[in-house]
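Each in structure tokens, the structures are laid out below.
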Structure I
Amino acid sequence: MPARRRPVERREECGELALHDRRVPYTLKRSSARRTLALSVSEAGAVTVNAPLRMAWHHIEAFLFKHAAWLVSRLERVQTPGFAWRDGAELPYLGGLRRLALQPEALPFVMPLGERLLVGGAPAGVPALVVDWYRQEARGLLQERLAQHADRLGGPLPRFRLSGAATRWGSLSPRGVVSLNWRLVKASWAEIDYVICHELAHLRVPNHSAAFWREVAALLPGYEAAKARLREHGRLYFQF
């Protein structure tokens with residue numbers, strides 16, 4: 001009888017690499033089926049390192065620094081362009097779009113109206129007004145969604161903090177505080193649910209092992225599609 005193949009073992013973890021004057025977040029994916037190292041950067045600027053399952057960290061680190069120049073160059077090519085704060089500009093919101101409607105002769109205000117977001121006041125003050133509106137929306141919506149998912153776990157509701165991190169969608173502190181990026185309110189509900197369930201799964205499994213991803217799947221079956229969408233559209237959400 002032919003020998004039975006051993007199942008492929010995979011592990012995943014996140015980290016940060018200090019390159020020149022910047023810190024670059026990356027995802028390290030280990031696999032027992034892999035024999036070599038590989039480095040990739042998605043169109044959204046997500047850095048992924050693929051490595052053999054049991055390769056020592058110092059070999060991986062040396063590989064990353066060896067390719068530092070290429071990595072910085074690649075990241076600069078996919079760097080998020082600045083947002084143009086003009087009348088009619090498209091603003092992502094809960095997976096859809098609202099059009100910016102400027103009213104420079106009015107006093108400063110922000111008001112959603114159908115598929116538009118009316119904003120009054122001088123053009124120089126528009127970005128701050130819009131970001132403040134997004135943050136207010138995010139605080140209520142994300143906190144409510146977190147409570148809904150946490151309730152299914154049967155434990156106490158974790159404390160919530162609204163984050164403005166430049167690269168991370170969410171995190172879980174050692175004290176059990178769930179931080180969620182206000183920019184998530186630009187994403188679809190499926191993407192929001194994925195980030196929330198990702199952080200809640202860390203309450204049970206602190207790392208990104210296979211056991212962790214089983215926890216995520218239990219909380220959000222089919223999470224892979226939302227995870228992929230977030231990676232694809234992340235650059236758009238981080239424009240401002």
Structure II
Amino acid sequence: MIMPVAHPQHRLDRIDQLRAVAMLWMTVFHFSFDLNHFGLIHENFYRDPFWTWQRTLIVSLFLFTAGLSQAVASSQGQGWPRFWRRWTQVAAAALLVTAGSLLMFPKSFIYFGVLHGIAVMLVLARLTVGWGRWLWPLGALAVCLPWLAATVIAQWPVLEVLNSRGLNWLGFISRKPITEDYVPLLPWLGVLWWGVAAGQWVLRHRPGWLGSGAAPAGGVSRGLAMLGRWSLSYYLLHQPVMIGLIGLAVYLVR
């Protein structure tokens with residue numbers, strides 16, 4: 001979703017296209033959410049499985065592609081200075097999301113959403129990229145651990161502190177926080193680790209699957225690759241634009 005590979009000329013178009021598919025899916029999801037916010041449709045985005053599963057799949061696709069990108073970046077020898085430059089952009093964007101959501105949803109603002117999660121997970125992915133095949137079982141462990149949280153916390157009440165805002169970003173919780181977007185380390189780090197492990201496997205055994213790095217042929221393929229390369233800017237702008245346009249339309253009609 002966020003991190004590019006080492007140099008623009010070495011970007012692999014299939015990863016950008018996969019990221020773009022996630023972005024377009026996210027746009028449809030957010031457009032529906034915005035329609036609901038303005039009362040134009042009536043859906044439960046917090047409990048209806050039709051919407052909650054879509055959110056899970058969209059976030060999973062974003063994080064998996066972020067893991068793929070980290071595998072490619074590592075294979076191309078991306079240095080820490082370049083990593084930190086891009087990471088700073090992601091972290092700054094996360095702060096903007098928090099500020100914007102605080103204005104729009106003061107009681108449920110986003111304090112650890114997808115960009116916050118990605119910022120932390122990218123550092124962890126960078127530090128663990130050399131663990132290779134171990135990332136598969138570690139990813140599975142990260143995905144499964146939250147299922148045990150309620151039982152463990154009930155047995156050891158002292159762990160109730162993990163439900164606090166200061167620690168619930170870890171994801172080992174028994175109560176979901178009230179926030180508009182919540183992407184903690186558990187289970188989502190597991191998905192990103194799987195992306196790293198899958199990327200390393202593909203680079204070793206099927207490098208052609210990720211694309212050649214040359215400009216993709218075809219208008220649709222080229223458009224998807226371009227969209228995937230501007231993912232962070234698109235992510236920050238798409239919601240304010242849609243909310244503004246829908247709000248303007250509602251105001252004009254009423």
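Every number in this text was worked out from the coordinates using simple rules, so none of it is lab data. Quick caveat: nothing in here was measured; it's all calculated off a predicted structure. Cβ atoms are built from the backbone, for glycine too; each structure is taken alone.
So mean count of other Cβ atoms within 10 Å over residues 119-126, computed for just one structure, reads 19.9; which one of I, II is that?
Details: I: 15.9; II: 19.9.
It was calculated from structure II.
Quick check on the output: -11500 is helix-only ellipticity at 222 nm (-39500 (n - 2.57) for each DSSP H run of 4 or more, over all residues; to 500), derived from one of I, II. Which one produced it? Present the calculation step by step, with values, prior to reporting the outcome.
Details: I: -11500; II: -22500.
Label of the originating structure: I.
Any idea which of I, II comes out highest on percent of Cα pairs over 35 Å apart? Before the final figure, lay out the partial values.
Working: I: 24; II: 17.
Structure I comes out on top.
Here distance in nm of label points 7 Å out along Cα→Cβ at positions 87 and 191 was calculated and came to 2.9; which of the structures I, II was it taken from?
That value comes from structure I.
A follow-up question, please. Using distance in nm of label points 7 Å out along Cα→Cβ at positions 23 and 223 for the comparison, can you identify which of I, II gives the largest number? Working shown, then result.
On the way: I: 2.4; II: 1.3.
Of structures I, II, the maximum of distance in nm of label points 7 Å out along Cα→Cβ at positions 23 and 223 occurs in I.
Between I, II, which one scores greatest on relative contact order in percent (Cα under 8 Å, 6 or more apart)? List each step's numbers first, then the result.
Numbers: I: 16; II: 35.
Once relative contact order in percent (Cα under 8 Å, 6 or more apart) is worked out for each structure, II has the highest.
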